[in-house]
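**Q** Following are the structures in question.
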Structure 1
Amino acid sequence: MSTLYIVVLAVITVALLSVAIQRAFMVKSKADYLVAGRSLPAFVLVLTLLTSWIGAGSLFAGAESAYKNGVGALWIPAGGWVGLLLIYFIAPRARRFAQFTLPDLLEVRYNQTARVLGTIAILFAYTAITSYQFRGGGDVLHLIFPDNVSPELGTWIIACFVILTTALAGMSSVAYMDVLIGSLVTTICLIAAPMLYFKAGGWAGLHAVLPETHFHPLGTINFTQAMEFFLPTLLLMLGNQVMYQKFFSAKTERDAKISVVGWIIGTVILESLIVAIAIFGSALFPTGEVALHPRETIPYTARHGLPALMGALLLGAVFAKVISTASNYLFSPATNLVNDVFVRYIWRDASNKRVIIISRLMVVLLGAWALYQALYAQSILAKMLYAYTIYSAAITPVILAAFYWKRVTAWGAVASIAAGTVVTLSWDYVHALFPAWIAERDAIFPALAASLVALVVVSFVTPKPSEKQLAQFGG
């Protein structure tokens, strides 16, 4: 069996590395590296958007929630589904703007301070997201090779591979690796889910083993807790820089808009399948090792609940999916440091060759930082909610306001980003100072409230933005 797993992982690894090397030879300019030369067609956009969004957060944190809560786990991806419906109207505007990063947008619409604060918030959030992709990938390798690869060693292996392939060709490498990974994951999940359903005894078998709460819309959580899952995912989706960079990379506004339709369909199907697989796994393995580590439900179920070949393919798909999402969320903040710091403030006239070299160096440095976080992260679910919250509170409100609220001002945006970031980072230390009904809540509610209050109040007490600032954000 080990030989089968080795063969599957080797084929996937060689295929991904080949794509990265092939695309690296096509990178000639800053635009090629950062936004794939603005050449991605709708088909590629659909698969890269789908693949970058669904990673360890869904495969491990979402699976952990499904193992414990049943269908109540769907509250996490549901926030993304609602966000996608809204993004359908945002995508053409984003492609029309056609810059390199979200801080580009923040400076044009607001000011340099907003750009800098936005960059800082993105760095915190995206390296945290990258870190738990590394950790999830390490868990997968440990499950496949329990006697030879520890979770820590697996984390190192995944991190090194992701850093290498991401550094090679930037957005072009990431996008076309996603085409391969997205096709593989979707196909395997469509086959594996019904196989596990019937092995668990179908509807009657599931009800015989699982508690009734697993079939309740809220599972074992209450509505407030459901919102603490729903809101961060919704707001991350609406302001997600990875998504905007893909839209900036589209061939046309039409390609950007069409891609959202395919993304909506693919995301609803694939995330529902992932939750279903985790629920079927909880029925097949209600006790034992996986009960102690429920985040490993899907890879454990692949290894022990499916025929050898299908199990190997599902584990390979999880492995590939983690690599894809890690690459996306590692590459994105690297572009911030290059475009929003290096080119903007240090070397404005840097050549394309120099920008590409520095970009690759930033990928390596941020990858090392994410690896450090991964080695000390205990809960993927907790890390996911932290990353989603800081981004949701600090970035999403000002991005949406840039497109849809003409009265928002530069200093309103600065105050909003600062408030959302500070409250999220400090919540674990100050929450005990508040009344119990506030102190017991996740950081998303106080952080988002502080961000929105600052945005509105400061915007109304500062001068209106100029027509020039508004020009690029019209309907």
Structure 2
Amino acid sequence: MKNLTQCLKVVEDDKTLTSPGAKIPYYPLAIKKGRGAIIEDLDGNHYIDMLASAGAINTGHCHPRVVDAIKKQAEELILYTHVYMYHEPVVKLAKELISIAPGDYRKRVFFGLCGSDANDGAIKMARVATGRPKIVSFIRSYHGSTYGAISLSAVSLPMSRKIGPLLPEIFHVPYPDPYRPPLPGMTPEQTSDYCIEQIQIAFDNYMPADEVGAFIIEPIQGDSGLIVPPAKFMKDLRELCDRHGILLISEEVQQGFGRTGKWFGIENFGVIPDAIIMGKAIASGLPLSGVVARAELIEPLEAPVHLFTTGGNPVCCAAALATIEALREENILSHAAELGEHAQNRFREMQKKFEFIGDVRGIGLSIGVDLVTSRETKERHRAAAAKICYRAWEKGILLSFFSGSVLRIQPPLVISMEDMDKALDIIEESMDEFAKGQIPDSILETVKGW
């Protein structure tokens, strides 16, 4: 058993000092430092990171380019608000984001502090640009915890209970889940067609298409368990939006900046969105978000409709520029694609061994391993997910789960093949110990999960 003296002290203090509404506990880990894909806790224990700080550290912990850029910028200017004045880093970053965002059209950018506020900004932009009040998101989507982002989300009752009313004119429609289709036996194509049909039914009965400003969609539905939709659905949704003059906005807070082996997740589906919502990994851990959209959508916005004193501050912009530079010059995107394929193959081999692995899915290094009590019923196996994650942590792997039963495999994109295989070996060992009943129920009192 690891020495956790210092970690446990911080954990106990944290429990009495910070809000329980901002904590989803997995295990008593207090992190001191990180390098690449390795983190160290306060007691000197080391772990291979398979979570990347909820997918926000794509370039790895303390990437030298990013650290150097932060230091240099902090020595010159930490902040003079971009709301009133101008500075060069924000202009340089805007140009880079415009260059990597999909779409051969004139673009503009606005900045914020996190993915949540970027979602709020997208709602405002869509309503102003189209003159239409209704915004459509998807059942089991997660977009953040500001009021607009919570209103878009539909994955967790505690997010919305007791804090309402939420934003009006936000609607939710089914997202195509090939593993758990609406009706048993449906093919992915049939699941796609069903979901498009549900949208059309909504248009015909209670949500007039000419009142809908935008669909906001995660290209891979993240916190619902990394659901990869059929490519047909994305293309049909784009056609549906075009037919009715509705914006299609890709919410890339979790899947952007190389996570899927491409700059943005939507690029895996051959669809060009009207806007991209960015957050998390954009600045390798510093607070920054942005929306890149068709220029004609952003230009009608009038201050102070969406501005923040510290949004787009020089230090965060410098970190984001270094992040883009690292992703581009160090072939990190191709590395993520290669390792993602390798990891999925390893998990599919484990699937042959363990009946509780119901599904393995993902793109690049955004992989979900869905644990079930039965492959026939596909009932979620929360106890399996909690116990396997806890045992993996005890063995030196930082692993989490979400959607009740889905192991979240989203390591820093710079993780080496050696560390990836070591982590996968330990996860397999932990699964074997779970299968043999060697992980006690008592850990379920500690691991709450998402």
Structure 3
Amino acid sequence: MFMVPTLPKSPAEWHRKVFTLSWPLILANLTIPFVGAVDTAVMGRLADPSYIGAVAVGATILSSIFWMFGFLRMGTTGLTAQAHGAGDPVETIAIGARALVIAICLGLFLIAVQVPFVSLMLTIFPASEAVEAGAASYLSIRIWGSLPLFIYLVQTGMLFGLQRMRETLLLSLLMNFSNVSLDLFFVLGLNMGVEGVAFASLISEWLAVLAGFFILARTLPARAFAALKADLRSRVLNRARLVSLFDVSTNLVLRTFCVQLPFFTFTALGSGLGDSTLAANAILMQMFFFMTYGLDGFAHSAEALAGYAFGAKAPDQLRSATVYTGIWAMGLAVVIALIYGVAAEPLIALFTTSDAVRETALVYAPWLAIAPLVCVWAFQFDGIYIGTTQTRELRNSMGIAVLIYAAVLWLVYDRWENHGLWLGMILFMLSRSLLLAWRYPRIELKIAKPTVAAA
């Protein structure tokens, strides 16, 4: 049965709701950088630091490109949450069908252009010959995972919008722990090196997609599937809905480009500072992503709750979703900041046995203690804007933040080098937070109940 939840009424109910939705997402999200951490740690057990660099460069390239297609998840979440809030299960399935068609087409296209794509991407990173060779091998295998990954994004977007967070956790655990197991088997067991890491990711992605279809088929009502099938053309290919989807998607693509550009630039510039600095940044970025994905659990809950409130046209509930998810997110940010502030050295030691890489990473580790307190608000407001599909405002704010980031690098990079890269990243996140907070009241105004004019 397609259950339409009600939003909380009291502070205690809100805290309970946010926690119930968020803890599965936090666990699910933490398994994502855990895979990257295992990739890095496995490569770190090999003799040459170029192995870490190769996986770092290859994974950064694919992450930057794949995250450009994050609109498949984000747009699906916002639209699904709003359809869920409006109590329309048929439209919910139609939203997923539209997104799925786009996902398949994009995945096949990226596979078709893989040769020029890999060649172009490697020219951007001025790494050593050994790093480039390993990255090319990694990319040539991992690119085939674009099709299942894009489908998986649509599946998780629907589950987020339906507030089925535990099912999302199950999918994530299946994909990421199968990835880790295959990592260890291929690399340490079969000595496959960089290629083993790539094959592990590819196989685990397909396993997750198959499980995702099974979960959605059991979650969504059969009567809604039957109703959609009877009116498939007009519901799925509805012109107005398609225009809305493309408008949301286009803005999210531009927003994601703006978000990823600093990370892409960070690795590109860092790769020219030597293999030890590149490896150190790769380790610190894994720790950064642990923080990111942990905090994103509350941001994803904000997406679902804000989208539901927006679809139900309830501005007071939208504000409550913003406040209570923000309280929980800030609490977690403080905890992460304390951990990174006092335990950076043993955490870095988990990733590599190289003394040179450890020493280099410790020089830049203090930036990690600052990051959670700055990034948390950028992530939370991202969730609110995505859930309410206010993607034009999101796009514009991200564009301004990127300009600020570029200005910071222009002013300090030549003198501060890697410290300049980290400063630019922190100020980029701070700019996002302030700009999105400033524009937030406009969202509430869009769904505020009209006042009755005096006679």
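Here, each number is a calculation from the coordinates, and none is a lab measurement. It should be emphasised that the depicted structure is a prediction, and the values quoted were computed from it without experimental measurement.
**Q** When P(r) over Cα pairs in 5 Å bins from 0, in percent, for residues 181-228 alone is computed for each of 1, 2, 3, which one produces 5, 17, 18, 25, 20, 13, 3?
**A** Value 5, 17, 18, 25, 20, 13, 3 for P(r) over Cα pairs in 5 Å bins from 0, in percent, for residues 181-228 alone corresponds to 2 out of 1, 2, 3.
**Q** Identify the structure, out of 1, 2, 3, from whose coordinates helix-only ellipticity at 222 nm (-39500 (n - 2.57) for each DSSP H run of 4 or more, over all residues; to 500) was calculated to give -25500.
**A** Derived from 1, not from the others.
**Q** With percent of Cα pairs over 17 Å apart, for residues 157-292 alone computed per structure, which member of 1, 2, 3 shows the largest figure?
**A** 3
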